[in-house]
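Novice: Next up, some structures in structure tokens.
Derivation of every value follows stated rules applied to the coordinates shown; laboratory data play no part. Values in this document were obtained by computation on a predicted structure and should not be read as measured data. Cβ atoms are built from the backbone, for glycine too; each structure is taken alone.
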Structure P
């Protein structure tokens, strides 16, 4: 058995890879042991998923939807203090699970706390939502998910994954996800398709995804991953680092969702 990313022997690997991080609510979409080796598993956990979850957008989302980490902790939301502009930690206690409106605030800097005590700071701001702009971390996360979804959807055993490992069509995407090499930035398409918590949506489907293809002729073919995470759709072409084919498909199909 070899790893689908580094292609090294992974027979003795113990890690169970979650296609979507557990800290985004995934408990079921997992791969067999050895499909992703321990080394690649640890790399993605530290260098990709941890950075993804640290983005203000996902940190706030996890706090407001009360999504626990693997250790059972819910992250704080983020607010700001006027005058200083420094961040504060905000905990909306029971905001979704009950009618409570309790609020806990942690002010990391002592000087800010003193300013509040003496009346210099009288207000605090908690953004309704944070923008998620295109960035390399999301891009490499989508590349990782794309390789793993293929492994999960089209092969039923660790032995069957051998074709995915040897298929050169996926090497560019694989190397970008695992090592950040080959292309400077793998572009992807992003749009909101379901209302978010800032619009009063207190219930949300955690995730859904699909692999699908576009074919214009025998020489123009696109294999795409579309994934929806908490109302945001992301689509990435698994063969080339651009979204031209998907944007053309959208214009020809009235912008419908391909999953």
Structure Q
């Protein structure tokens, strides 16, 4: 492996927030020696030029002799059907197509790409700081070597996992894809409740942010289960117990989260195409 990474070439189609986060991670991790980005508006203003990255306004502007190791689609769902056909020319053994387009099934991708090695993924927004979790599903044409290539690509954004049943990506979407919004709402609600009890707004928000972030990191690093960590904080008859009696009531937080995830899973099924 040289200073510029292994002799691999990746094409990234779309460079919005998630695409930019992926590209930064790939460049930093040196997962390839060459990155070609197709983005009509060009490079983001805060993306420092690097020799390994080339920018192209449309697919037709890519070098005609190009044979990439992987093509990654990071475009918006509403435009993906018009974008995909331009890349069908690379639907052959040895070239991997990887999609992070929400709701676009492998069958929907294959409709435009043909018989190709396709991996569909569901990342989440903490990928922007290298702390995401991405779950992937591969069709039968994806080789073990290409799965390993996906692991390298996804690992640059955080953790990754695989499912062997594509339908499970609906629940993945509901838990980890949409999950950051639930956590941000918790921070909002905790801060607002602190204000009601007399805390200054700035302090309440600081306490809520740091408590959620710190607790999440503790849960990530600890060998103890979340339930045990919860018990560790909870003294019989204490303040935490008083709060948990409310949160764990029949109509409390546990019930609300189950209903929320069920609603998001159902909506993910509806949107799949």
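Novice: For distance in nm of label points 7 Å out along Cα→Cβ at positions 19 and 107, which structure out of P, Q has the highest calculated value?
Specialist: P
Novice: Sticking with this structure for a sec: Could you tell me which structure in P, Q was used to calculate helix-only ellipticity at 222 nm (-39500 (n - 2.57) for each DSSP H run of 4 or more, over all residues; to 500) as -7500?
Specialist: P
Novice: FRET efficiency 1/(1 + (r/R0)^6) of positions 27 and 43 (r between Cβ atoms, R0 = 25 Å, to 0.05) computed as 1.00: which structure among P, Q?
Specialist: Q
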